[in-house]
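Right after this note come the structures.
Nothing in this text is a laboratory measurement; each read-out follows from the coordinates by a stated rule. All values derive from a computational prediction rather than experimental measurement. Cβ atoms are built from the backbone, for glycine too; each structure is taken alone.
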Structure 1
Amino acid sequence: MNKTKITYNILDLFCGCGGMSLGFEQAGYNILLGIDVWQDALKTYCFNRKNVKTLCADISTLTGKDIVKVIGNTSVDVIIGGPPCQGFSVAGKRIVDDERNKLYKGFVQMVDYFRPRAFVMENVPNILSIGGGAIKDAIIADFSALGYTVEYKVLNASDYGVPQNRRRAIFVGLQNGKHFVFPAPLESDKITAKEALSDLPEHSVEDGSPYPLMPDSEYQKSMRMHSTALYNHQATIHKQRTIDIISLVPDGGNYKDLPKELQTTRKVHIAWTRLNSKKPSFTIDTGHRHHFHYLYNRIPTARESARIQSFPDDFIFTCSHTSQLKQIGNAVPPLLGKAIATKLLEQL
C-alpha cells in the first residue's frame, strides 16, 4: 500500500526575497506566508510565487492572531527565519526579555503561539561565541522552555552545492525530545566561481533575451533547467580609472597585488578583491563595490550574484539594481535551505 505523501506548511519570518523559502519549496514543503518589513524584497518574493501570501509588517508588533487572519486555521508545521541579531546583549539578562531584541522575541512568540513541529533559525556564526556563548545558551533556554530540543551548528554553504563559502549558524528545534541531525556535507567537489558563472557574458543583456552562451558545467545546466531566457544581467559601468585598477588584479587576487601607490586607494581590507575562478566565491554581501568578477573588470551582475547564492535563473529579481544586489546578498542560499529542509523531512 502506498503511503500518502504529507506536505508540511511553512511560515517564513524575515523572509526577504525568499531564499530559505525557495529551499524548503524545492524540498517539497508548502509555504503559507512570507513576512518581511522590506517592501522591495516582498515584491520579488511575490513575483516568483503567484500563489503565496505575504505580509509587510514588523514581527515585533505582530501577534499570532494577526497571522491567523491571513492564513486562516491552516496548521503551521515549521517556522523558519533569521531574526536580526544586532541587539543581542550579554548583560546576564535572558535575551527574550531585553527590549532591544524585539525581533528575536517576535520569533520566539510565534513559535510559542503556533507550536510548530519544528523551527529553523539562521544567523551569523559568531552568535555562538558572543559573550562566551551567553547568547547561544539564552536561545537554547528560551526554546527549551517551550518544549523544544534545540541543536545548533555552523554550516558552510559550499558543502551543500552552493558555489560560495558562506558560513551560517543554524538552530533547529524539534518537539517530543527529538534531536535534529544536521545534513552531512556533499562528497562531491565544491562548485567553483568559474563553474557557476562562465556561461554569463561580460556585457549587459536585456531582460528576457536568449542566452548568448551555452552552459559548460553541470551547475550551470541545473541553474538554467527551468529558464529559457536571461534576466538581471545588467553590467555596472565603472569609471575608466576603476577599470584600469581592477585590470591589474589577477584572478583570485586583491589590493596586495597592486602597485604600492594604488594599494591605499580604498581604505578597506577587502578592497579590489577578485573572485578566484578555481574556488567557491567568498561570501557575497549586499552589493558594495569592492568585489570583482574573476575575469571581467567589473563587479558581478545581479544574476551572477544570484548564481553564487544558488538562485536558479528562473527566479527573477525586481526593483532597482542596487535593491536587487541587496536582496540577493541578504538571502539564505536556497541550496543550503534545501539541504536543511530535506534532512528535516526525514525527521518530522
Structure 2
Amino acid sequence: MKKLFTIDIHTHILPKDIPNFNKKFGYGEFIQLEHHKPCCAKMMMNDKFFREVESNCWEADVRIKECDHQNVDVQVLSTIPVMFSYWTSPKDGLEISKFINDDLIKVADKHPTRFVGLANVPMQDTKLAIKELERAKKLGFKGIQIGSHINDLNLDDPSFFPIYAACEELGMAIFVHPWWWMAKEKMDKYWLPWLVGMPMETSLAICSMIFSGVFQKFPKLRVAFAHGGGSFPATIGRIEHGFNVRPDLVAVDNNINPKDYLGEFWLDSLVHDDKMLEYIVELVGEDKVALGTDYPFPLGELEPGKLIHGMPYPNNVKEKLLSKNALDWLNMKKEDFI
C-alpha cells in the first residue's frame, strides 16, 4: 500500500537550555530543564519537579529519526502550554515569547521540509501580542498556539478580537490548547486535571468563541482545537438545546444556532477511540479533522496515525485526515515540503 503523506498538527517542543526567568524577573513559577542524565531532563518549576522529558522534546535530529520510524513527514511545532506565561507582566511575557519563538524557528528553518512553527504570543497584552504576531509572521511562522483561556478571561473577551483580526489579516492559523484546568482544587488525584479538566477547557474555548460570534466576525480565521475538541463534541446536543430553551442566557451575544458553526473550525484527531473519531468526522466534516498526536507525551497517540489508518475510510478520506486538512488549516501546499 502506498504511504500517505502525513502531517501531525499537534506536537510540542522546548528549548534545550531555558534561562532562569525566576532569578531574572524576581518572581513567578518558571520552567527550567535540569539535564541530570544523558537524553533525559527534569522539567523543574523553580525548585519543584514538574515532569520528566526525553531528548525528543528538544533535539530535532531525534524527532526526525522518530518521525521517520513512525511515517510522519511533517510536524507542526508548538511550545508546551506551561510555557505560555500569561500570568507574567506583559513586558516579561513578551521577552519569554521572543525567546521561545527564536529557538523554535531555528529548528523549523534548519529542517524546512520536516517542521512548521506555531509561535507563542503574550496574550495578556493585546498590543504586544499583535507585535509579536507580526514578528512571527516575518520569521516564517504559520500561526500561533494560544491557551483555552487567558488568566481570568475566556476567549470571548473583546480584548482578544484585535488579535483574531490580525491573525485573519496576516493569514496566521490559531491552535487552541487547553491549559491550567478548571476546578483544579478538586482534581488533585487520579491525573484528573489531564483526564477531565483539559477536555472541559477545550469545550469552554469552543463555546466561548461560538457564543461571542468570533467565527462570524472573523470568517477567514482558521482555528483548530486540540484533543478532538475535548468534551465539546459529546455535549453539542446539550449545548444546542440550552441555546434553544434559554436564549435569554445563551444567545446574548450571538443568536445563531451553535450547530451552524460545525465545520467552521478544525479538530485534531486525538480521541483514542475509533467510534469517537468516526463521530467527530461526521460532526464537523471529513475536511475539518487533522492528525494530532501530542508528541512526545504519553497521553498522546503513541503510534501516529494508527487510529486513522485503522478506520474503514477510503484512501481519499484518509489523505484528508492525514495531511490535506492540515495543509488547508496552515494555508500551505504539499509542494512546500518537497
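Tell me which structure, out of 1, 2, gives 27.0 once mean count of other Cβ atoms within 10 Å over residues 18-25 is calculated.
Attributed to the structure labelled 1.
Still on this model: Can you say which of 1, 2 returns 11.9 when Kirkwood radius over Cα pairs in Å, for residues 210-249 alone is computed? Could you put the intermediate results ahead of the total?
Details: 1: 12.8; 2: 11.9.
Attributed to the structure labelled 2.
Another one. Assign the value -10500, calculated as helix-only ellipticity at 222 nm (-39500 (n - 2.57) for each DSSP H run of 4 or more, over all residues; to 500), to the correct structure from 1, 2.
The read-out was computed on structure 2.
Turning to a different aspect of this structure: Compare Kirkwood radius over Cα pairs in Å across structures 1, 2 and report the one with the greatest value.
Answer by largest value of Kirkwood radius over Cα pairs in Å: 1.
If FRET efficiency 1/(1 + (r/R0)^6) of positions 146 and 290 (r between Cβ atoms, R0 = 30 Å, to 0.05) comes out at 0.95 when worked out from the coordinates, which of 1, 2 was used? Walk me through the numbers on the way to the answer.
Details: 1: 0.10; 2: 0.95.
Only structure 2 yields this read-out.
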